[in-house]
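*Asks:* The data blocks that follow each hold one structure.
Each reported figure results from applying straightforward, stated rules to the coordinates on display, with no laboratory input. Model, not experiment: these values are computed from the prediction. Cβ atoms are built from the backbone, for glycine too; each structure is taken alone.
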Structure I
Amino acid sequence: MAYSCGGDGGGDNPTPENKAPSIPVLINPINGTVCIDNSIAFKWELSTDPENDAIVYDVQIASDNSFSTILETFNQSNTTKEVGLDNGNVYYWRVKATDSKGNKSAFSTVYNFYTEAEANINQPPFSPVLSTPDMGVLITENSFSPSDTLNVVLEWTAEDPDNDALLFDVFLGESNPPTNKIATAHSDIKLEQTLNTATTYYWYIVAIDQPGDKTIGQVWSFKTD
């Protein structure tokens with residue numbers, strides 16, 4: 001007697017995986033701008049969804065670029081929102097998209113802006129932005145000879161709403177947050193350090209403008225191999 005070695009051919013077709021919407025792109029307010037009016041019209045581009053699901057947007061406005069202090073948050077399907085904010089403050093904002101199946105995009109790039117203060121009042125610097133090493137990256141010796149130390153270049157960018165020249169205090173260490181100040185009133189936006197291998201380092205920048213107003217940046221980290 002002959003028996004079939006194949007299946008019955010009737011298996012269920014797998015349900016296609018639902019995919020998240022695209023990451024929103026911010027339009028207004030432009031990154032690094034000073035807004036004369038404290039009634040701010042936020043605007044971002046429509047996200048696209050692979051399955052054409054309906055999309056809503058989660059918008060966050062914070063007083064710091066790590067979003068540890070969120071001042072305003074709202075959820076809506078439109079891509080514009082007008083919000084009244086206080087004068088004379090730095091703000092940071094970002095948006096993410098969520099489809100009707102609950103799949104979320106990553107947050108957008110973070111934009112910052114300043115609401116204009118009263119005349120003759122100095123505006124503090126924007127929070128420093130990380131350039132290198134990337135957050136959480138593992139730094140290897142590369143072309144360096146094998147040893148217990150390696151050279152690492154710390155680099156960042158920073159802007160000031162009043163276009164003041166900036167100086168930087170640099171903190172670096174193995175604790176989070178670091179308490180060891182490795183540079184005071186540093187005028188450049190990069191600093192080379194010789195560090196131990198097999199170590200996790202934390203660092204942050206304090207930006208200081210000409211009148212002496214300061215902005216403390218968020219803590220960044222990296223590892224050495």
Structure II
Amino acid sequence: MTTDLSATSINKYWQERWRAGNTKFHQSDYNVPMVECFSLLDLKQGDEVFVPLCGKSSDILWLVEQGYRVLGNELSSIAAKAFFVENDLPFTKILDEYFTVYQGDSVTILQGNYFDLQEHYLCSVSGVYDRAALVALPSEEREKYIQHQLSFLPKSAKIFLLNIEYLPEELNGPPYCVPEAEVTQKYSKRFNNISIIKEYDGKLLNPHLNAKSLNPNGLSFLKEKVFLIK
């Protein structure tokens with residue numbers, strides 16, 4: 001069985017994981033599907049990419065290297081500050097009504113609650129990179145997450161989304177199993193072009209997940225699919 005997190009406890013859960021340094025979900029290497037497939041989102045250099053629940057992801061550095069500006073949102077102040085400090089990047093810190101804003105040259109991280117995001121924060125966003133946000137949420141929270149994002153995302157913005165699929169009885173989430181059908185059903189309320197462009201063997205990309213399987217023989221399967229949503 002996966003771990004159920006209520007709306008009242010999910011923020012506390014992630015804050016505690018960062019405080020305890022329990023962050024095996026953090027990848028020091030660039031995400032392989034992103035490197036191989038992100039260009040298919042067909043953004044221009046200088047476009048702004050929104051990275052929800054970004055942590056201190058090194059993927060942000062890759063996006064900047066490709067010429068994009070990055071706007072992240074992260075609940076944990078530990079993670080937001082660590083991104084700049086660990087990568088030796090200068091930044092300023094400003095408090096506004098809802099967020100602590102960590103501002104660098106090409107990267108801005110809005111540190112605070114995702115559900116406080118409003119349209120004026122994301123009015124310049126052209127694309128979304130969602131590697132670890134949707135899959136970090138239990139099923140009852142994913143609908144709220146998507147609906148809130150669609151309430152503030154510019155109409156022309158496109159989404160690069162990675163899901164994870166496995167037998168739920170074999171792994172305690174997060175990351176949670178988010179079936180292909182759920183992605184299609186939830187995003188089709190707004191988008192008419194939802195395509196899977198590549199599928200990966202998640203056990204190769206995420207050996208730490210296979211290692212913590214409740215099945216003594218390891219996960220029966222772990223699929224990671226790349227969605228382009230336009």
Structure III
Amino acid sequence: MATGYFITGTDTNVGKTWATIALMRYFQNQDQSVVGMKPVAAGCVMQDGQLKNEDALLIQANASVPIDYDLINSYAYALPVSPHIAGVGNPANLAHLVTQFERLKNRADRVVVEGAGGWYSPLNEWEANSDLAVALALPVIMVVAIRLGCINHARLTYQAIRQSGVDCAGWIAMCTDPDMLSRDENIAAIKTAVNAPLLGVLPYRELADFDFFSAQLKL
């Protein structure tokens with residue numbers, strides 16, 4: 001039976017997808033098969049007659065085995081806004097996403113599930129990413145964008161994860177600001193404040209280098 005992780009961020013645009021692909025490469029380098037999910041995505045574009053998300057396509061391309069797109073990204077919305085707004089006519093159904101996950105987790109040793117936005121970002125009118133993580137019963141890896149405000153965002157997100165009753169397996173420092181002052185000191189402050197292991201520091205890169213990123217991880 002596969003084991004997996006739910007990937008959340010301290011906000012949107014923190015590098016969750018890069019961290020997700022780095023984790024997939026990490027497991028593959030450990031001789032484990034891995035697949036991924038991005039269950040809900042907004043800002044999708046039409047490809048081959050179907051709305052598709054760039055991040056979900058990247059996850060599909062990095063899977064150890066061929067996976068149908070619909071299994072990776074069940075809810076693809078065109079508008080680049082919060083899913084609860086973009087998907088008002090077709091709201092994400094968490095029970096369906098759990099069923100999709102159950103189908104997917106038997107295909108590989110590991111399943112990496114990337115959430116949409118931050119921990120409390122809404123997926124529909126009633127439920128958020130936090131509810132999906134609880135429904136999937138997966139340990140959570142928190143991706144922290146190392147930029148001004150990251151200590152506050154990391155502490156708040158970690159506290160929210162704990163309050164949701166799920167396990168925080170650790171966090172990844174994603175260096176998104178090349179001009180960040182006192183970067184190491186900020187990471188050290190988060191290490192002190194967050195009672196979960198630092199799984200890796202991913203240095204700033206203009207373009208993704210997933211093999212390099214995966215080498216920085218330790219689970």
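*Asks:* By the measure distance in nm of label points 7 Å out along Cα→Cβ at positions 100 and 124, tell me the structure among I, II, III with the highest figure.
*Replies:* I
*Asks:* If you don't mind, another one. One of I, II, III was used to calculate helix-only ellipticity at 222 nm (-39500 (n - 2.57) for each DSSP H run of 4 or more, over all residues; to 500), giving -7500; which?
*Replies:* II
*Asks:* So mean count of other Cβ atoms within 10 Å over residues 52-59, computed for just one structure, reads 20.8; which one of I, II, III is that?
*Replies:* III
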